[in-house]
Structure P
Amino acid sequence: MHTAHPTALPAAAGPTHVEIEPGVLYFGTPVVLLSTENEDGSFNLAPVSSAWALARTVVIGLGRDGQTAHNLGSRPELVISLPSPAQWPAVERLAALTGRYPVPATKPEGCRYEPDKFAAAGLTGEPSHLVGPPRVAACPIQLEARAERVRPDGSGGFLVVEAVVRKVHADARIVVPGTDHIDPAAWSPLVYNFRHYFGLGPELGHSYRTRTPRGAGAPAARPAGG
């Protein structure tokens, strides 16, 4: 991996590490919004901060008692929409809502039932091409997918979903013209870092495998929606 000048850590004074017991391990993960179909044909929308991609498969971690997990158990189609950093208020408006009624006892204190989460978040759905659930219109990247495997995680407290992406939609402003490549200088995911929201900082370097290299010190484009 090629690097420029990494951000320096503060100078250590004494021991360089301490043992801690954090309540969560969200050490900088992208936020995604999952659209799924409810039993009555309406749609649920849920923010998720545990998702990563392996080729065309997106692996997602879910609470077992949420409406998203309930839906995917019998209706495996979903849309994975990736918001930009500027859309964090809409994501946070969804954080205390659930599509399950009554509200499961395992939900955090203050969580309340909301049947129309799109409206509650101030977001609009748009039709998908290959799956039933809608895409989130304002999100720069939208992935139509199908949950091919849903299983408990090792602790038994969560579900691990393996969703295979069938179609990708991207805002034209973040695509390298004439290619199928996302321009990483024009796109920044919304990152959930120990329960705080961030975008990406300036580019430090690039992998030797990149198809979109730029010279050192090249100015970065403004991310769409940022």
Structure Q
Amino acid sequence: MAADCNVVVLISGSGSNLQALIDSTLAAADASKSGPARIRAVISNRADAYGLQRAQDAGIATRVLDHKQFDGREAFDAALIEAIDAYNPQLVVLAGFMRILTPGFVRHYAGRLLNIHPSLLPKYKGLHTHQRALEAGDREHGCSVHFVTEELDGGPLVVQAVIPVQSDDSPTSLAQRVHAQEHLIYPLAVTWFAEGRLHLAAQGAMLDGHALPSTGQIIRT
């Protein structure tokens, strides 16, 4: 049986991906699996983030670290590292954490920092991804889980969920369908990591001892 993998989740908002991760870990425990992913804490830079309530409802420790109370990005990230490391995490998960992280933070968690992004990276880094996909006339859209590096939304890809763009899609309808896929692939990637199947190597993301393609694992719906 694999040892527990302590996970700390960082959020800024409603925490729907956090809820998917909570549900996944609870389901694994209920099924009497090893369920090695264990969410030890949820940390937010916003006190009004609803994801904090989700964590509290699940009996998970929470902490608020208001970035506005710090003198600059480096000072905030240093305090954030201290708060995270108090829980001895093997994995740190960004779930709608609306902060650009400093290079020092990213290096500190190199190989154990995951993010999810609402596009098929490397397309549409940054914001307004659904609108941009529609404006480009894309026939497919989706979401990506990747290891975090110093390049914004640019780390090695782990898994992507691909959905067709429908002729009557709006940014809102497309976002809703992408969110549903996020809630599937993020727990999957975290489970892979917790079970020791996924890791970051010099050549990129590795799954079960094999290098993943540049697109990561592709899941189509």
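Every number in this text was worked out from the coordinates using simple rules, so none of it is lab data. All figures in this text were calculated on a predicted structure; none of them were measured in a lab. Cβ atoms are built from the backbone, for glycine too; each structure is taken alone.
To test your reading of the models, identify which of P, Q gives 24 for relative contact order in percent (Cα under 8 Å, 6 or more apart) when calculated.
Derived from P, not from the others.
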Figure out for me which of the structures P, Q the number 25, 21, 18 belongs to, where semi-axes √(5λ) of the Cα gyration tensor in Å was derived from the coordinates.
Q
helix-only ellipticity at 222 nm (-39500 (n - 2.57) for each DSSP H run of 4 or more, over all residues; to 500) was computed and gave -10500; which structure, P, Q, did it come from?
Q
Given that mean count of other Cβ atoms within 10 Å over residues 16-23, derived from a single structure, equals 21.1, which label among P, Q identifies that structure?
Q
When P, Q are compared on FRET efficiency 1/(1 + (r/R0)^6) of positions 24 and 184 (r between Cβ atoms, R0 = 30 Å, to 0.05), the highest value belongs to Q
Using distance in nm of label points 7 Å out along Cα→Cβ at positions 104 and 128, single out the structure from P, Q with the greatest value.
Q
Going by Rg/Rh (Cα atoms, Kirkwood Rh), for residues 64-167 alone, which of structures P, Q comes out largest?
Q
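Can you rank P, Q by FRET efficiency 1/(1 + (r/R0)^6) of positions 56 and 96 (r between Cβ atoms, R0 = 30 Å, to 0.05) and just name the one with the largest value?
Q
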Can you rank P, Q by distance in nm of label points 7 Å out along Cα→Cβ at positions 80 and 152 and just name the one with the largest value?
P
